[in-house]
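Where a number appears in this text, it was derived from the coordinates with a stated rule and is not lab data. The structure presented is a predicted model; accordingly, all values stated were derived computationally and were not measured. Cβ atoms are built from the backbone, for glycine too; each structure is taken alone.
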Structure 1
Amino acid sequence: MEGTQEGPTTANQSVGAETIVAWIGARISSSCGITVSQEDTHKLSLLIHNRMAALSVNDPIRYFQLVESRSAAGVAEWEHLLSRLTNGETFFFRDSGQIALLRDHILPELIGRRNATKTLRVWSAGCSTGEETYSLAMLVDQLLPDRHDWDISILGTDINVRALHHAQRGQYGQWAFRKIDPVLQQRYFTQTASQWILEDSIREMVMFRPCNLVTATFDSSVLGIDAFDLILCRNVFLYFHTDAICHVMKKIASALVRDGYFLTGHGELPPQTVGDLQAKIYPESVIYQLPQTAGAVASGSGW
């Protein structure tokens with residue numbers, strides 16, 4: 001992983017706001033994997049200035065020490081910074097091609113393979129406010145008329161705790177439905193004033209947990225991040241530097257069952273980050289599969 005600059009250790013040091021921004025940007029890069037561009041640095045500088053004013057903190061070093069601390073206030077401030085710096089833009093059934101691939105090929109295959117055990121484990125990593133995770137739940141609901149006889153586990157994780165709170169509520173404005181079939185919207189949601197409320201039967205299929213993909217131990221009994229049939233991590237690696245992608249991809253591969261699938265956004269993975277995963281090419285998208293046995297030869301494309 002990338003190294004970071006050393007931060008201040010005492011409040012007596014004379015450190016300017018610009019240096020503090022650089023230190024915090026380095027911390028974000030090393031601990032979260034996010035590439036902090038020049039534009040992000042400017043945004044972070046304004047954000048830190050506003051937060052210092054809101055907290056009545058006049059000394060930049062005191063603010064740095066707050067976000068570095070393990071106190072409840074420090075953790076909350078760190079989460080606040082990340083929630084304002086990261087882009088959580090998403091909507092239901094995003095990327096119609098990849099949704100079609102999941103609906104018509106990948107999920108039916110996995111369901112057929114798991115018919116004997118009637119178990120299915122899916123993970124939406126970097127789920128933001130939950131639209132992708134709930135889209136997966138709706139797809140499973142449509143493909144499995146007897147899903148109540150199955151043990152379905154659909155996990156949504158994100159580093160942004162505020163976004164997860166939104167996801168857990170299951171309430172969305174009309175903009176989140178700009179790519180959804182209106183029939184599905186009416187089937188799974190009830191409109192109340194300006195909000196659409198997801199029905200409980202779909203919400204109950206999904207569990208949300210905070211997770212930093214860079215620092216988390218994926219086999220943690222708390223998170224339950226292991227033995228997945230399908231993992232999605234879309235529009236996340238766009239913001240990561242290559243070292244972080246390599247690091248996270250190794251953990252993602254370890255969290256898949258043999259023959260399990262991994263789907264990311266178009267063109268998000270540098271070739272050197274794929275590891276043991278094998279690309280399967282469909283007209284709709286490329287998807288990656290962990291081979292049945294280590295060192296197995298790729299079985300061909302999905303054309």
Structure 2
Amino acid sequence: MVTVRGYDFGWLVWFCAAGNSFFPGVGLILIAVLLLSSAKRHLRNVAAHSLVLLGTLLIALSATPLAWWFYSLWLMSLFVVAVATPLKSRVTRKVGLVCRPVVLLFCLWGVHMNLPYHLYPELPEGTFGKVYVVGDSVSAGIGGRRERTWPKIIGDTHGVDVVDLSEPGATVGSAIRQGRKVRAAHAIVFLEIGGNDLFVPTPRAQFEKNLRELIEKVSGDERLVVMLELPLLPWHVCYGRVQRRLAEEARVLLVPKRFLASIFSAEGATVDLAHLSPEGHKLMAEKVWDLLGSCLTEDLSAGGPVATTPR
């Protein structure tokens with residue numbers, strides 16, 4: 001819960017951290033550009049500039065990991081339109097008019113590049129019978145081995161062999177050790193890792209090196225590697241770029257960051273905004289099963305818990 005003077009703004013924080021504020025931000029900028037070609041001058045200027053500022057803020061808070069050069073050119077063209085169009089000089093007005101379609105192009109281009117990362121990946125129909133979980137305390141929990149974490153819930157409920165390799169406090173670098181324990185060929189490897197690299201920031205280059213090595217360790221011709229994208233704050237956007245780039249290079253299925261954000265934003269799902277409560281583990285188990293269930297072999301006749309936690 002994030003409160004200011006008694007008002008809960010947690011929903012807004014997670015809305016932005018999930019990257020969802022990118023799209024209304026683009027929408028406000030589009031409306032602002034249209035206003036600059038209509039309405040009376042004073043109202044037009046006030047409304048358009050207000051919408052430009054609000055739209056830009058929403059896009060920045062979304063921490064959408066598009067390229068820096070893209071953001072730079074987009075912002076420059078938007079600045080020219082917002083500043084030059086209202087001026088009385090014929091030259092500056094013409095410059096503003098020329099840049100107007102450029103801004104519209106960047107808006108549409110940004111949506112085109114970002115929208116696929118907000119859609120859940122299509123998982124292949126299969127008969128995978130084992131899931132390896134490589135993760136941190138979101139999966140391992142903070143209550144010891146007796147805690148009923150989401151990997152255990154899935155194993156107990158659906159009779160799937162869930163090998164929980166997660167460790168509290170794990171980073172991408174330390175998770176490489178977890179990756180070495182992935183041995184079965186025909187299995188799903190579920191990567192829930194990287195949050196601790198944001199809390200005590202791992203340098204971007206080292207984060208990329210570690211994540212590349214981890215993906216190489218757990219990948220295989222008959223394995224399906226699924227990675228959760230991290231909900232981000234604006235100053236963490238470089239980590240999102242690394243995740244998206246490496247996922248594309250290694251053909252890892254990347255789950256949108258709104259997946260984790262929807263869990264952490266649910267009422268009663270966390271104990272301290274960073275760790276799941278019992279209700280949070282149940283919700284996580286449901287959502288992970290909804291995501292992976294179609295490509296897993298469910299055997300309810302297996303009997304007894306089948307989730308294992310090697311240490």
Which of 1, 2 yields 0.8 for distance in nm of label points 7 Å out along Cα→Cβ at positions 160 and 224, as computed?
2
Taking percent of Cα pairs over 38 Å apart for each of 1, 2, the highest value is that of structure 2
log10 I(q)/I(0) by the Debye sum over Cα atoms at q = 0.21 Å⁻¹, for residues 168-231 alone from the coordinates reads -0.90; which among 1, 2:
1
With helix-only ellipticity at 222 nm (-39500 (n - 2.57) for each DSSP H run of 4 or more, over all residues; to 500) computed for every candidate in 1, 2, -11500 is reproduced by structure 1
Say we calculate mean count of other Cβ atoms within 10 Å over residues 120-127 for every structure; which of 1, 2 gives the highest result?
1
Have a look at 1, 2 and say which one yields 22 for relative contact order in percent (Cα under 8 Å, 6 or more apart), as calculated.
2
